[in-house]
Structure P
Amino acid sequence: MKLTKLDMIEIYNKVIYIFSDIRTMKAEIIRCIATIFHDDIDMTSGGTESILMACKTYHDLAISKGIIKPEM
């Protein structure tokens, strides 16, 4: 069975609708967590940025504890 262009458009629209709901749920969860922490948290977009921010946080923590050349 070969899908027509109209079928593809219909499938695409359904997928977009489902993922827009997931995006809304994610935003609501993040807002709830930020409220619990009194909006005093920094959020990253995830992936590589999260890893780099974790490394920077531990680097800064080591410097504040007097470690001159922190290593990983």
Structure Q
Amino acid sequence: MANLVDYARQTSCYVTSSDVTGACDDRISYGCSVIVAPDGSIIARIPEFGDGFVVFDLPDFPKMAGLATS
């Protein structure tokens, strides 16, 4: 997840990642869906091997304007 946090900070963008959990043949998927804010903070997360969903309403653009870097 550290790579998603780094990417959010580098781009000053929200980053989302969704994944599946479970096993198929010899492959195991751990899940861990997440939404990361432009400052790198975790807004919402489904734990590994957890079931669920997250919903997040993006702030209005004028409020986000101060987050952008030049």
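Observations on the model:
- When P(r) over Cα pairs in 5 Å bins from 0, in percent is computed across structures P, Q, the figure 4, 16, 23, 20, 16, 10, 7, 3, 2, 1 traces back to Q.
- When FRET efficiency 1/(1 + (r/R0)^6) of positions 4 and 28 (r between Cβ atoms, R0 = 25 Å, to 0.05) is calculated for each of structures P, Q, structure Q comes out greatest.
- Entry that produces -5000 once helix-only ellipticity at 222 nm (-39500 (n - 2.57) for each DSSP H run of 4 or more, over all residues; to 500) is calculated, selected from P, Q: Q
- Looking at mean count of other Cβ atoms within 10 Å over residues 12-19 over structures P, Q, structure Q comes out largest.
Quick note: the coordinates plus some simple rules give every number you see, no bench work behind them. No experiment lies behind these values; they were computed from the predicted model shown. Cβ atoms are built from the backbone, for glycine too; each structure is taken alone.
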